[in-house]
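Following this line, the structures themselves.
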Structure P
Amino acid sequence: MSDGKGPQVTIKSTDPIGKSLSFVLWNCDLALANALRRIMIAEVPTMAIDLVDIENNSSVLVDEMLAHRLGLIPLISSNTKDITYTRDCNCEEYCENCSVVLNLNVRCDSDRNRDVTARDLVSSNPNVTPYFANEDDPGVVICKLRKGQELRMRCIAKKGTAKEHAKWSPVAAVGFEYDPHNRLRHTTYWVETDALKEWPVGPNGDDEHEIPVDPNEPFDYNAKPNRFYFVVEGTGVLDPKEIVEKALLIIHAKVVHTMQFLQKMKW
């Protein structure tokens, strides 16, 4: 992407713990940039708990609430290419080719309440485990147990995308901006007194300091955006750079599929 003939990318910053990435995409049109944004949110595959086989639950939370909380725990998903979608697998319900089993067996025997967290999940696959920011991260709290209460269950993690359920989304948010000075008039600002004070130019506008801004310049109806600012905030299941790379591969696959389909059509 550095030959100058196609889309160009400039990395602005990365988060020290690898959960966010800021970059600029330019020399392309709005359709491509927005497609990249939507695919990062909804079509990059990850792993998430999808089935929960509860053997014993004596906590105050009902089974359905526990299953929902377990499904939202972020799981490391770097090796999804080695895991088959359940719909493409020949097994009856789940197997080691299309799923990963995480066991949760916890009992509180002390007088103090016990926090059940993601660290209590024991995975059958070392490559698919709950995400922790660091060694001191206690993990997501699933529930609390009092003395004598117990949880014993099997959690089945499967491969999926956020188009099916938000728990499979690899991102918490994708910031997306173009035309920070609003030359294209795509945004209507509500102004009481002073527009410059009420709507100050953000950091992305400061990056375009080489482009002079004239508040009285005539409006160009034919102008199109060609510079797009992204901030990808991951949940930890994938590195943000990997999320962008996988989204680009998905876009490429969609274009190839469309071209093959058009070539087979008889006009």
Structure Q
Amino acid sequence: MAGSTAKRYREIAWRNGETRSSSRLVAEETAIALTYNGSTHAVMMGTPGDLEDFGIGFSLTEAIVERASEIRSIELVPNDLGVEVRMWLDGDRAASLAARRRAISGPVGCGLCGIESLEQACRAPSQVAGPSVAFHARDLLGAMQALSPLQVLNRQTRSVHAAAFWHPRSGIGLVREDVGRHNALDKLAGAMAREGRSAGDGAVLLTSRVSVEMVQKAAMIGAPVLVAVSAPTALAIRTAEEAGITLLAIARDDGYGVFTHVRRVLLPEEAAQRAFA
């Protein structure tokens, strides 16, 4: 943790036809600079918590490193403007990054700010292993329902996204939250790397919509199944198909939609017969 993730503010609240003085916990948002070997690579707006996870996860999902062990050290340096996540890379990785270094600014609504070319924005995704796992759709839907009570910061503020990892035997093992959906997924990726967990035998859960960069990041950590509460974009569907990721979205109390690689999802027998008749 680099600082408080929420702060209480006074408000004049109008509820149920009445006005009253009240207070509310509000999620913090701050500038987070990700630096490598002394040079700033990215500045993102995000929640100032789990920043070691964020630094490692961002490095992995953006292909700055292949393994967390290639980051020699990581240090959090708060200042008046935000927080610096200072990372030092192994020699080969540092040289590789120097060749592609750029400074980018990423507000929470955009994960591609600063990309220098269309080729970088639409890069081919990493390939996820074939359908060696299969999960009951009811279990994936149950996992999404179980996620909400585990979103501690969102219960307090109602303003942050979550990314979680679910395993069919152990359930939800890791949850990370952030005002930025991309940041939440990066934090999850970093937390999994630090604990030595593989994403290949479970599913990544998202409380946000599924845009292309969310699929690209899930592919980088080898997640075979991506489940989201909101809808995907068309490019996200095409990218998930290409990456070999099973994309299950609009996962809510009344059902879900499976958009790609349906073989990893065991549908209710009746629904499966209708779908593939």
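Of the structures labelled P, Q, which one yields -8500 when helix-only ellipticity at 222 nm (-39500 (n - 2.57) for each DSSP H run of 4 or more, over all residues; to 500) is computed from its coordinates? Don't skip to the answer; put the middle values down first.
On the way: P: -6000; Q: -8500.
The value was obtained from structure Q.
For distance in nm of label points 7 Å out along Cα→Cβ at positions 75 and 259, which of P, Q scores largest?
Q
Taking relative contact order in percent (Cα under 8 Å, 6 or more apart) for each of P, Q, which is largest?
Largest one: structure P.
Supply the structure label, taken from P, Q, corresponding to mean count of other Cβ atoms within 10 Å over residues 179-186 with the calculated value 27.0. List each step's numbers first, then the result.
On the way: P: 14.9; Q: 27.0.
Clearly, the read-out refers to Q.
P, Q: which one has volume of the Cα convex hull per residue in Å³, for residues 131-226 alone, as calculated, at 278?
Values: P: 278; Q: 95.
Derived from the structure labelled P.
Can you rank P, Q by mean count of other Cβ atoms within 10 Å over residues 83-90 and just name the one with the largest value? Working shown, then result.
Numbers: P: 14.2; Q: 20.0.
Biggest value here belongs to Q.
Can you say which of P, Q returns 2.3 when distance in nm of label points 7 Å out along Cα→Cβ at positions 51 and 195 is computed? Don't skip to the answer; put the middle values down first.
On the way: P: 5.9; Q: 2.3.
Derived from Q, not from the others.
Identify which of structures P, Q gives the largest calculated value of Kirkwood radius over Cα pairs in Å.
Across P, Q, Kirkwood radius over Cα pairs in Å peaks for P.
Given that distance in nm of label points 7 Å out along Cα→Cβ at positions 59 and 155, derived from a single structure, equals 0.9, which label among P, Q identifies that structure?
On the way: P: 0.9; Q: 3.3.
Label of the originating structure: P.
Here, each number is a calculation from the coordinates, and none is a lab measurement. Everything numeric in this text was worked out from a predicted model, so none of it was measured. Cβ atoms are built from the backbone, for glycine too; each structure is taken alone.
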